[in-house]
1. When helix-only ellipticity at 222 nm (-39500 (n - 2.57) for each DSSP H run of 4 or more, over all residues; to 500) is computed for each of 1, 2, 3, which one produces -13000?
2. Out of 1, 2, 3, which structure matches 10.5 when mean count of other Cβ atoms within 10 Å over residues 33-40 is calculated?
3. Of structures 1, 2, 3, which gives 3.0 when mean projected area of the Cα convex hull in nm², for residues 9-56 alone is computed from the coordinates?
4. Among the shown structures 1, 2, 3, from which was the value 48, 19, 16 of Cα extents along the principal axes in Å, for residues 65-112 alone calculated?
Structure 1
Amino acid sequence: MFKRLLINLFFPSWKFRKIFPKKFLKNIELVIQNSEKRHNGELVFLVEVKFPIPLVIKKITPRQRAIDLFSKYRVWDTEFNNGVLIYLLLSEKQIEIIADRGISKKIPQKEWDLILERMKTNFKKGYFEKGVILGISEITEILSTHFPPPQNKPNELSDKPIII
């Protein structure tokens, strides 16, 4: 816990803009928009720059935090229970994928875990843009296979990345 506390206390917030410049964030938004044209899912990409210190002290895991944010940002609140949250904790380079119950019925966690591993491999090498785009592309392929897009699909959740 001590190491984790130090990482989140001293992680410089300016690193976010270095890793995620405006152009990259806009690119993520466009990739999500294009993705959602191919399936009946709603993708949300959320970056938390640093883990809140009280949550570190409470020993909340990044997965637990992702589930909490899934609820807070109402990713679960779609007509067909088809939301997917991609959560990145930048300070710890941890990533989670949380899928709503409509999607989880058809796609097992092991599929998400494989995507996560490939994303983490890119992050460890410093290839954040490549890792994020790869992850969204792989999620798109899975969702388009199981959940084809209906005609006139409304966009229920913003495609713009959420930064906290």
Structure 2
Amino acid sequence: MRRGLYIGRFQPYHLGHHTVIRQISADVDELIIAIGSAQRSHEPDNPFTAGERVLMVTRALSELCVKHYAIPVEDIQRNVLWASHVISMVPPFDVVYSNNPLVTRLFREAVVPVEHSPLFKRKEYSGTEIRRRMLSGEEWEHLVPGSVAAIINEVGGVERLRAVAAQDK
């Protein structure tokens, strides 16, 4: 049994994540999805709550039939302790998948194997780009799984993002 860990903010979960997870799932029996910055929401860079992101991940991955655990993990703002904090919050795992240089370094310092996750159209499939499109009224739904677009619409995500990104006048 091999269990992997994949960390992201998923603001929102998009087709880039979906493709990477599909590829990672071929290497592991189970996948832990750590939903980072779980304490953050209602901000321009973090408009969705941890619960909404758990729902996005869970519904999207049910389409892929990937055995997974979606677990919110709050930031502790102390890099030297961060990997230990993540390890304490999730089920045991054998390998971390990440391309983030800091995440890679912190887990390797904690003596946890790290493999680079595949990259998939990072400029097109990025939370930053999707949120930018939401704010400007451009099409964005085609960049996320249909189940995720439905959740965003159900919670009024675009309206929330526009409200929290508004400037005082």
Structure 3
Amino acid sequence: MRILSTLARACAILAGLLMTAITLVTCVSLIGRNTIGVTLQGDYELTAVTAGAAVALFLPWAQLRRGNIIVDFFTARVPGHINAVLDRFGALVLATVMLLLAWRTSIGGMSSYNSQTTTMMLGFPEWIVYAAMVPPLFLTGLIALYQAFIGDFQEQAQ
């Protein structure tokens, strides 16, 4: 689990750096637009591309730290061992979804690469975003699999 934890932490740091960079780009663009009437070309595209990658990069850390939303309305008064089984089942479902998303995103990326699709204003290759999203989606799936079959949820929650 130490390797998964290190990779999840690296993904979260990279996501934070990406979000910081795109925030600075947006600020520069807004200040330029509102003061001298000049904006950065394609700032909206850069924001969309970066945000998509950053969201995927935050997922492994969120799963590792049990930061995803848990609705316990119906299970608040259920014994702990039943909640543990439900948590493991939820982790298994999430693992399945994340691994399917990683697979389909990789196929989408290959399709985008083969068709050479780009963003409209900047001509930024879209396959790069797909390629940036596949590893963190796969990592989230692996973390959830670990939690479903091996991991102790109490360890990660602290």
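No lab work stands behind these numbers, since they all come straight from the coordinates. None of the values given here were measured: they were computed from a predicted structure. Cβ atoms are built from the backbone, for glycine too; each structure is taken alone.
1. Numbers: 1: -15500; 2: -13000; 3: -27000.
Source structure for this number: 2.
2. Matching structure: 3.
3. Numbers: 1: 4.4; 2: 3.4; 3: 3.0.
Structure 3 accounts for this read-out.
4. On the way: 1: 33, 25, 10; 2: 34, 19, 17; 3: 48, 19, 16.
Considering all the candidates, the number was obtained from 3.
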